[in-house]
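Participant: See the structures that follow.
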Structure I
């Protein structure tokens, strides 16, 4: 089952093909226990298409039947001090501005509930979370947070909330309206409720050419225009939209729209010429980036240089897969202890602790997300590792 040809947000026909990528691993966070299992992981085709009406980018070849979020899964970023700082700032901001004390909080797709736990403890708030990857239902020791090992769907009953958090989830949801409609209905019945969403910021993909952000799990890629349009289409008022996490995320807060405020008259009829031009140029930029890094890796191997990658997350999966990397890279390291000792989806490379770089030196350490360059550079110095650090 693949997605339809009409825009999943605004319903417009006439989507424009931007790029096609074959054989992307469908999961970026599954913890594969053997290299054989990692290499044999399910793969899928990406056909990235652009809606010239609302600006949504979608993988119209996306097949949700290929994914299984009940597998052992970890795509958390908490091992990074930079991310923990962002997370702490987000919690402080939400708690302060929305006076979150003795309130009801819902989180969708929050994994083991780290954010929900911190929001609850910040103001004696009660929370409920939904995420199938946790394996089984659980309740926190203080009784403030309950987690359900299930997907949030349009049949999930919500008793109301003061704040809903949905971080890095919308891009994974094939049926956007089916997902958002029950949230909107609940908020209309609770007019003081607020919803916080964040998604990967697709402007980074287009303007900074972070092409390794193309991930099979992400069936949608949002810009400010398309995110705003989507919220209006389900009866939510996008009160505030802003770039966060150094521009890598797009954050949004929404409330229930006043009656009659949503609809086609509130949404764009066409995107800007500037955006259309950036999208049209993207396929060529993607080809250039892939060719550049294929040559750089080949040159390094030809000159006898050993390479490791720091960070075994989503971008690394795409980097290795799009370039067909095998022994050009010796291994990967990651500070997330759950990933250490597992193997990389698609390529089968071992994922090891960062200390491996001191024990088994390489000439070049590649990172695929520049936001961590200073942090990783400092850690390499602390370990007396003098490898050249390169941002892909």
Structure II
């Protein structure tokens, strides 16, 4: 297998299942909200779920698309349901890109964002999110967009740093891109955007130059439902629908029906997640600020999301540190190489506050001992 992030992640999940003494800070979402979910399933399963299972879903369960439409203000006709955001990225790249087309991808970045266009034969060029706030230099974007640039791929809120692009930021990027190539589309992955106090409208509603993808996974913890979606203008969706038939066949009517219950109660799940992450951000600040002050890590604490991406000064590649933390201190974090920054690590803080505190305690102790051995 290739040395890619998702393969590494899947192998580690199996290992962690057998190592109950190890704390994982690698999951990029909140914990699965089992207490609320089980209550809602008890309340709704016999009547609501069974009734919705009787509705055919050849192009996605209509009720689910209507709920997404109502929640985010997107016309239901402009929504395609997908098996999570990763599946959405693949479908978009497969349909919009041809061999040797050019794609610009932010860096640091979630690895599938550049692996996927490469998989379909496109040429990837990176555009930098510049420290310390991980914003873009519009001049760099203008310089790198060409007549062959078909797609630009961004995340908002940014994975792995938690940086946020405002509506004004996005429109300025689009304006710069259009001065070079009016046909270039900008894909914005918004799976973390619901963490914000005041969520801006989906990028697709700002201009048809944007394509939006999202899911119920990161903010809401529902990896088990594989509920994602693409929102775009109709001429793009026609191509995706055609290919989706051969790639995915038909979606799970069962999972889509359950997802409708989640969507109907999304505000409760959102409040739960934001409350946990707010408490965790305080824990993160308490545990990481002393390390920042001592120069053992560098990187501002994120204002949004559930991810922290600090640099470890004096270490060119954090692989050895990550292995040491796992094997000697029983805490797991993600090496920065999977996001294009080998001297960084990614810490996720979407779990319970007590688990996070213990995991960060082990991280602090392990980092201190590792640095002393250098």
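Coordinate-derived values only; no laboratory data. Since this is a predicted model, take the numbers as computed values, not measurements. Cβ atoms are built from the backbone, for glycine too; each structure is taken alone.
Participant: Work out which structure the value 0.90 belongs to, where FRET efficiency 1/(1 + (r/R0)^6) of positions 179 and 275 (r between Cβ atoms, R0 = 35 Å, to 0.05) was derived from one of I, II.
Facilitator: Source structure: I.
Participant: Let me ask something else about it. Quick check for you: by distance in nm of label points 7 Å out along Cα→Cβ at positions 51 and 315, which of I, II is greatest?
Facilitator: Once distance in nm of label points 7 Å out along Cα→Cβ at positions 51 and 315 is tallied for I, II, the winner is II.
Participant: For relative contact order in percent (Cα under 8 Å, 6 or more apart), find whichever of I, II sits highest and give me its label.
Facilitator: II
Participant: Using distance in nm of label points 7 Å out along Cα→Cβ at positions 203 and 243 as the calculated read-out, with 0.5 as its value, let me know the right label among I, II.
Facilitator: Traced to structure I.
Participant: Here helix-only ellipticity at 222 nm (-39500 (n - 2.57) for each DSSP H run of 4 or more, over all residues; to 500) was calculated and came to -9000; which of the structures I, II was it taken from?
Facilitator: Matching structure: I.
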